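Asker: Down below are the structures I want you to see.
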Structure P
Amino acid sequence: MIFRSTYSKPVLLAGNGVRSADAAGMLQEFARRTHIPLLTTMNAVDLAPEDLHIGFIGTHGNRIANMILNECDLIVSVGARLGIRQVGRTAKKFAPKAGLVRCDIDEYELSRNIKEREQKYHTDARDFLRMLLAEDVGDYSAWREQCAEAKRLLAPYDKQPGNLAVEKIASLLPPDPVVSVDVGMHQCWCAQSLVLKGGKGRIHISGSYGTMGCALPFAIGSCIATGGQISYCIAGDGGMQMNIQELETVRREDLPVKIFVLNNRVLGKISETQHFEHGDRFANTAASGGYSVPDFSRIAEAYGIRAAALGSYEELDRYASWIGDREPCLFDIPLPENSLLTPKIQFETQEIRPALDAPVLEQVRAILRR
């Protein structure tokens, strides 16, 4: 028996291994049947449909997801490697009140002990979920509602302009879209805020490869692989410049690829580190350090692709017809140069920064501890 009725606040944690095992449907079925809150890793954010979505865990994960980990009493991890960006430097601080059940096809990953008394299942995620579905598991609706209530309370927090831009993009996409995301701040904003409508959409992320420039080639490949279906690309200004020549492929093959460039005119992830840890010495990451950005809309037009240089992400509503038709297009969406990526778990202390106001923090904790 995998699941034990002695637990009152369990969570499901899904990783990309669920997708590799073609077990997304089984995961969703178990979550809906039991009402156990479903959390994901960054690579698996699209496994949680809109009605099941709580958030993803880890260094730049949704605050609510990481706070739930601190209060739950059981984690059932399926196909998630639980690397250092999820667990942190000090494993004993990871989900301190929780037991841990781990399923992984990779024996090497299971050789690492995260908790002293964890249960390990060296098996395929599909077989593991089949065993879970065969068990008589209770209904955890009350616990899930506690998590949902805390999530609603935290909804106004941690909203950077990048998150708001991603939410606007998501609101204009059709159900079950295929979205390719590049590497950088916008990758984390998308993992936090790009909640897809429907239950079969895909968000392609390069994951631990950290492949800047991947979004446009990913989107081209997705479009071709799906027989010419509309494909969506979200890139930063840095990643876009690394494979910008592939605009010619989009034009030549007349592919319906819709490109959103979140343009803060800096290499955000690195410049943020240079800001906080190196006294604003922006070496090759900002204008003051030798980094520059072209006019993406004019470059797209030079390739023969429709383009618009927006004044704000809020102007995207005017281009709903562009987003829905079968012609390629590019949107250059400005963001503040000093955009930040929040929240962030401090690597040394595993505290979530920026800190919430004390009354709000206590209110959220009180809801999760009921």
Structure Q
Amino acid sequence: MTVPDRLRVLVVDDSAVNRRSISEALSKSSDVEVVGKAADGEEALRLALLLRPDVITLDLEMPRMDGFTFLRILMSRQPTPVVVVSSYSQKENVFKALELGALDFVAKPEKGASSELASIRTELINKVLSVRSLRPSTLSARPRLESFSKLTVMPAPRVRELTAPKRVIGIASSTGGPTALIEVFSKLPDDYPNALLVAQHMPEKFTKTFAQRLDKRSRLAVSEAEDGDVVGAGFGFICPGRRCMEVEPEGTDRLRARVLAPLESDRYVPSADRLFRSLARVFKERAIGVILTGMGDDGVLGARDIIDAGGTVVAESEETAVIYGMPGSAVRAGVVTRSLPIGKIADYIAGLSE
């Protein structure tokens, strides 16, 4: 599929005020053309099949046919990039939508509709324009919620004995990352001897909910990181939004996660570069960094430190990366040990036991 000069967008929202505000916000970009508006899922499905837009912005709570039903039908009949526009109060719904095939989301502040959309205009336009970097084949091939729901995963013990991990694996991800991370975490075995630290580009208030969803789908004990958390075998930590995470030793046999304010030099927040650099400092040749799907090039500078220390960097291959920006940048920079599709990355991380 060739992406046109102007991306054709269908705006779906049951609020007339929101439809107008979103349309006006998108129209500020000369690269975007709003080709249709829909007030409910049924109308949206009809217009999507008729207009074949390049991108759809979607509200989830609608009459007649809600956003979830719309997504299920759309992704089975005509896979199309969808950016969810949702309030902070709908965090669980946002992640359900991502698991059903939505590409990304934009969080609205809890204020009046017009001011909400004005404050997120740039982010909304950037998320829509990110479709230019999307490979259509990966969109249609992404696993859906139905496949995740069939996973036979035992819940992680609520009380886990703290033992030092054999390895600490750092993971960088952005657009498309939540679904990829579920695939990775769901494959980890019982008594996993390592720890995972994740820098996922995501707004604050959403990272805690995301960590809770990963916790339910993994044998690891997964949580949003707090400054000073002990990093033990069988634990996973998600960096909070608008913060950065590093790992540092305490004594001879204990590791702690540090959750820190971003620096002026941080190009992305959360910063995979800072996470990877801390892994290189602490673990040297045993450092492992994994770069998954996402826009931009976060992780490249930190990956170079890992490689220089003799460690290993694995990047998601173009075959499965929804957006090949981050892993592709690392490959082009020559800081990747190997490139693998997401399923193979999950198997690789699960197999690290020595």
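Coordinate-derived values only; no laboratory data. Quick caveat: nothing in here was measured; it's all calculated off a predicted structure. Cβ atoms are built from the backbone, for glycine too; each structure is taken alone.
Asker: Comparing relative contact order in percent (Cα under 8 Å, 6 or more apart) across P, Q, which structure shows the greatest value?
Answerer: P
Asker: For distance in nm of label points 7 Å out along Cα→Cβ at positions 7 and 295, find whichever of P, Q sits highest and give me its label.
Answerer: Result for distance in nm of label points 7 Å out along Cα→Cβ at positions 7 and 295 over P, Q: largest is P.
Asker: Which one of P, Q has mean projected area of the Cα convex hull in nm², as calculated from the coordinates, equal to 18.4?
Answerer: The structure behind it is P.
Asker: Here is a follow-up. Upon calculation of distance in nm of label points 7 Å out along Cα→Cβ at positions 215 and 343 from the atomic coordinates, which of the structures P, Q produces 2.5?
Answerer: P
Asker: Can you tell which of P, Q yields 19.2 when mean count of other Cβ atoms within 10 Å over residues 95-102 is derived from it?
Answerer: P
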